[in-house]
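Below you'll find a set of structures to go through.
No lab work stands behind these numbers, since they all come straight from the coordinates. Since the model is a prediction, treat every value here as computed from it, not as a measurement.
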Structure 1
Amino acid sequence: MTIRARHGFPRKKRLTYTEEFRRVIARGHQIRNDCFVVAGLLRSINPEIGARLGLSVGRKIGPAVVRNRIRRFTREVFRLQEGISSVPVDIIVRAQPGAAELKSFHRAKEKLSGLLEEMVYKCSKS
């Protein structure tokens, strides 16, 4: 019998409150491409937690199946980014209509990983 490692996305790694989203959008940096808009803000409270992620995938993107796939892909790309996990930054990823065309995880990773790394770099410099 093998024991599988759990690769969940714990609550402490998520942005959950509206006030947190508003603060990051209002005071943070933003970068974009054709599929995603990424906003980020360096956090001074609880720096030991590391990076936290907030997602926004609206109904304009497509049906629920497509929106849920984008959420799964985004969480997994964020989780796999090794340079991000130790930096105390809050990141919000908003999907754009171009994200509906991402059918594979590898394409989503190509589009999103560079944006996440650039955002962490921008936030840590300011």
Structure 2
Amino acid sequence: MIQAKELRIGNYLDAAGETEIVTEIYEDYFYTKSCKSTWALIKPIPITKEWLIDFGCQYIDDHEYIIKDDLILENEYTDKGVWNFCTEHSWITEIKYIHQLQNLYFAITGKELIKQKPASNR
């Protein structure tokens, strides 16, 4: 279960099978663009190649993508579903979910990571 402290306004998440964007966050519940929900009803969204493309990441190969500003996301040497978040010369951390990617990107760049393309067929 995701906790309030893990999310920021603008994070994408899975609310009852639908991709939603967080608009307000409170200790016991949160709002998305279309509904009010409780923490028990949401799931994190795993990082996939489709999501990376939607964010406008540059495809390098099946295991590596460049995020804006030369930040690298790669999963060649990790367990399935785990991505290494790197700069050009150093590994920063492992992440699995879209909200973690958005939060880390914002912490490093001060910019939001949002979809650049319409949602891919998932």
Structure 3
Amino acid sequence: MRNSLTFAIKNKQVMEKTCLRTVIGNIQNKATRLSVEINDNLCFKEVKDAISGNCETLKYRENQVLVDENAFLSKFLPKMMTESEIRTVIENSGLKGMPSIMKYLSANYAGLFDGKVAKSIALKQ
């Protein structure tokens, strides 16, 4: 993210610069407040929170800047696993029962899967 911020500053990309400064600031504040080190999961959560906040505002009024911010921020999120990829991971794990499957997925694939999809697959195991 910091490299993208530097690029945005050098190339006078106002929206990108402002957006990244806000998200990076939120990440640093949360890490300090919780006394944790900055890691990928924390960064992904803050980016998702920023997108979610923009989406909440977009429900009530149209704002092209927020749409553009969401498109820009989504580039910093990992690609989510498809339903078939989740099913394959669950089958290859050899685990049975939803609690153990969900614990395994959370430990090994945090932020990369849709919990509702994984839960529906796990319930069938």
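Quick notes on this structure:
- Here helix-only ellipticity at 222 nm (-39500 (n - 2.57) for each DSSP H run of 4 or more, over all residues; to 500) was derived from just one of the structures 1, 2, 3, and that gives -12500; the source is 1.
- Looking across 1, 2, 3, the calculation of Cα extents along the principal axes in Å that yields 40, 28, 27 traces back to 2.
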